[in-house]
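Okay, got some structures for you below.
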Structure P
């Protein structure tokens, strides 16, 4: 039996038993696809819902916040300090992303 047929059978069985009724997000459109691996995104989403964000996600948020902060800074000395912080956050994020890629590829 093909996997597609098996999965369709399981879905129909779950529908008949009402297991798919009142699911979170029912009736809403699916989120736009990201730029990463679907399984990876699902794992991140599950961890976020459980309140356990990986360091990589925390760093992405910090980079985004720092970029927004930089837009409002006009003082050259302060801007230089904040740019250094921004570069440090980007470097930490790159390290985390590379570690994840190596973990999953190895």
Structure Q
């Protein structure tokens, strides 16, 4: 028998956050950016160069990830540096990468 209390614990805000997080992880470009930011803090230019992406593409994806609080930024002079901001999501992502590499 299904416990009705379990369904009640999933309020609309929780469902939205979970679905948006999976949406973020469902895009190869965002996965690549998050994986890179797990390894080191980078500027937009560094991300674009390392991943061979356009700066506008990187900026757009970083905005999406920042809105979900999956990345954070800090300013140093005129340069903005990005790093990951959600250890739980990064651990899930890294576990999935490890899993994919071992199958």
Structure R
């Protein structure tokens, strides 16, 4: 498994619109065979900060995800909403092992 945390900060006037677009992307993303999980989390202390928690089955699946129509629509839709460029950090799971994921 490859777990990617995408850190996003949006302009305050776009928080709700960003959430709607991102939830739509997440709903479609979990239908991809290479995605085991896709969570959208929002900071309690700063509602303009989000983390997208993307769990991929193989290291090749993020590239496949970025080729989907729904990802490209999301990327283009939220581009102007960003207060700063999004960043990501990749992780591998320690526990549970792969047998614990969908």
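What follows is calculated from the coordinates using simple rules that are stated; it is not laboratory data. This is a predicted model, so every value here is computed, not measured.
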Given 26 for relative contact order in percent (Cα under 8 Å, 6 or more apart), calculated: source structure among P, Q, R | Q
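For helix-only ellipticity at 222 nm (-39500 (n - 2.57) for each DSSP H run of 4 or more, over all residues; to 500), the calculated result is -8500, so let me know which of P, Q, R that is. Walk me through the numbers on the way to the answer.
Working: P: -23500; Q: -20000; R: -8500.
Only one of P, Q, R returns -8500 for helix-only ellipticity at 222 nm (-39500 (n - 2.57) for each DSSP H run of 4 or more, over all residues; to 500), namely R.
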Comparing structures P, Q, R by volume of the Cα convex hull per residue in Å³, which one has the largest value?
-> P
